[in-house]
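What follows is a set of structures for review.
No value in this document is a laboratory result; all are computed from the given coordinates. For clarity, every value in this text was computed on a predicted model and none was experimentally measured. Cβ atoms are built from the backbone, for glycine too; each structure is taken alone.
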Structure I
Amino acid sequence: MKLALHWKILIGMLLGLVFGSIMLQFSWGKDFTVDWIKPLGTIFVKLLKLIAIPLILASLIKGISDLKDISKFKNIGLKTIMVYIVTTVIAISIGLIIVNLIQPGNGISDETISKLTETYANDEGVQGKISEAANQKEQGPLQFFEDMIPDNVFTALSNNTLMLQVIFFAIFLGIAMLLIGEEKAEPMKKFFDSLNDIVLMMVDLIMLSAPFAVFSLLANVVVTSGDPDLLIALVKYVGVVVLGLLLMVTFYMVLVGTIAKKNPFWFLKQISPAQLLAFSTSSSAATLPVTMERVEEHIGVDKEVSSFVLPVGATINMDGTSLYQAVAAVFIAQALGFDLTFADQLTIVLTALLASIGSAAVPGAGMVMLVIVLESIGFPADKLAIGLALIFAVDRPLDMCRTVVNVTGDATVSTIIAKWEGLLHGRNLQEDRSLEEIRNQ
């Protein structure tokens, strides 16, 4: 019996965890894993990032140019932004409710705080996040919109962190193609239709190596995870974050079942390869090509919807990250004895929402957003490094978990929008295709 893709990826992940644990038993194990195993995962992530921008460009332009009525695109756009804002506010609220109920910060001993501070407060990663957040805070209120407009499209196309600029250009070009008329736009439309098909084939080919790649990525996470005693000391905090993320996924499934009228378990099964890759890579942007392929080919969301909703979601929809920030900010305040008022918690909701919109869809962006959130509630600047040090040890595994929620949220919203627009099809293509089947299509 041929194994479905999500099972292959899951097996690869489990073997990676086991292999990494075994390598930790040898003095040479960490170096061997970093030198000989990690590059396999790095190459895979690079391949996904390689096709992310061509896929967004081709898919978005094709989706818009396929529309006959430009007002339809406006409807999709407005609904998408509104739903993303609502789900983000709900995610932050869930995080605040459970962290206030469970209060994980009250259980952290002074000894643990001292050890975490000593280990991580002067870490380059922590200091880098504080510096990057300071740069973002200096920007004006409309900087987000200013950054969205590229002054050179080729510069935007050559940089994965400028995803919003690529989206803007693709929308602008697609609308212009609609306005000049079908006959004049036909040559360009054929080009992007063909490019879209080619890039989707590249996704299929890259995914053949996914099980080996996640083995590599997870093995590297295990051997570079740091002091296990410190991880155990933060288990209550980790548990609160994971509980919040699980509640958010449950909320998504309620939406899928009630609005999209789809079986939630079937939905999770269809997007599971994208979720597993999101967990392994900690990057919504790297996972985007796979998310688009799963949502379009397996859930049945029309390209008119997915080509806009998913790229925008990968950039501005950070439900998992926003929930994590709410929990982390209150946890740090609890652990360091910084009292939060109700107004402070409302400030966390607003700041986390605004920060999530401008956050990059790359590993570690949540830490930068967290610094901005902490500063918004008046957290002492001299204690910022200590606060980040408290959670730095477990940031990578939690980053993996919250990226899964980010990707699940993107897929959920695209399915809901497609249902509202009458663009959710009943087709369910075969979950896993061999290379020979791909070639014969």
Structure II
Amino acid sequence: MKYFYSIIIFLLVSYNKNVYSYPLIQEIKYNPDYLLVERQSLPIIDMNITFDIGSKHEYPASFGLRNLVFRLIPQQKYKNEKIIHLFEKIGALANFRVGKDNSEINIRFIKSEYNVNYVIEILNYILTELKIDEETLNFEKEKIIREIKGNKLDPSILASQHANETFFSGTWYQHPVIGYEDTIKYLSKNDTDAHLLNFGNIEINFVGALNNNEAAFFISRILKNYKNKEKYNNFRCSDYWQTENNCKFTLLNNSMQSRERVKLNTSQTHILIYIPLYISTSTWREKNKTHKNKSCCANIRLDEYYYELLVANYIFGGSGFGSTLMHEIREKRGLAYSVYSYLIPYNDFGVLAINMQTKNQNSYKAINLLEDLLKKFKNVNFTDDEIEKAKNGILNSFELRFDTNRKLLSMLTAINTFNLENNYFEEYKRGLMKVDKRSIEDAFLKKISDDYTIITVGEF
């Protein structure tokens, strides 16, 4: 019986150790742009291809071009069948996404020799030979224009778009990824075909049932004959920021606070607040000595105070019902059903955002309260107990982000895109545990701006 209990205890300890052990990140053939987490438990491969070109690289006359091209890719034909149908034939899931900083192709499929060769063939065709046909181009343009018109009636989309146009005024981040009606309707087949020659520099990430050699073989065949023009390689934040040495964001209208009201016939007012975070370039440069091809000059994920900002945001509005915003606005005053804050990690800077909806008649009261809570937030009136609870809450949430291959692929992609350490999981825990009230105070002194932009959409 004693032997039996010893075995049970050993198994429980081993199980617990496995549950909380972090995935091993491999560089594929020692290339830091290609990452792999090998998981042989299921015969499934999840892969991501990230291109370092996003909507911010577009010129005014072509706003929305990158998004248009990526929406057209699955509709094009290869061997007389649409690409999206070819993926569906083997039960593969394919997703094409464009963001402001980059764009992605994500594929999920069951591993077999046939499927691997099949996926490689299609991806290589997309990257090296694809052309857009005029019929699907015109059809997709009409769909996007209808979508843009519909977005004008969606208060949450309107708030986000006007916040970007105001907060990022005069920068390449100003316009929406989808573009504008006036730019989309003039895009031609020549524009889309020319853009297909400029997919961008590539990073590839795998999670699943393949080893390092298999992943390397996969990549070599996907990229066979792939040629990328150097059109965007010199794009840097110094093209539009105030200084090159410190990519601080300063509201270009030179006011300490900026407000914009957008009238829309709706029963609720949507409120969106952007607060710029001053991110130092020194940490990024130190961590990117071997990655000179990266077109980033400063990023919140690499800032020395990232974990302090993460903990502070968790307490303020990032933890749901346990947050200050939820307690003060919903529980005490009933001004909103939902209110929250979050960090936005763009390649060149960081933003702290606050989002809420309230009845039109409560709009002014809610905005005044938010501004008052922001002032108190900047005073760092956090207790040691609040900080410890936040650190534990963030860590528990973090450890759930890699319990499936898809979640893990998303994290691996972020690690690659933001050029984080390959032992990021361990670094994350260490960085989080060192946060205390004094380090948060130091972070706020150096990082939190007094500037902010408030956008309201509604009828008030």
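When mean count of other Cβ atoms within 10 Å over residues 55-62 is worked out for each of I, II, structure I gives the greatest result. When helix-only ellipticity at 222 nm (-39500 (n - 2.57) for each DSSP H run of 4 or more, over all residues; to 500) is calculated, the result is -25500; to which of the structures I, II does this value belong? Checking each candidate, the match is I. Relative contact order in percent (Cα under 8 Å, 6 or more apart) was computed and gave 31; which structure, I, II, did it come from? Considering all the candidates, the number was obtained from I. Once distance in nm of label points 7 Å out along Cα→Cβ at positions 111 and 207 is computed for every structure in I, II, the highest value turns out to be that of I. One of I, II was used to compute P(r) over Cα pairs in 20 Å bins from 0, in percent, and the answer was 25, 57, 17, 0. Which one was it? This value belongs to structure I.
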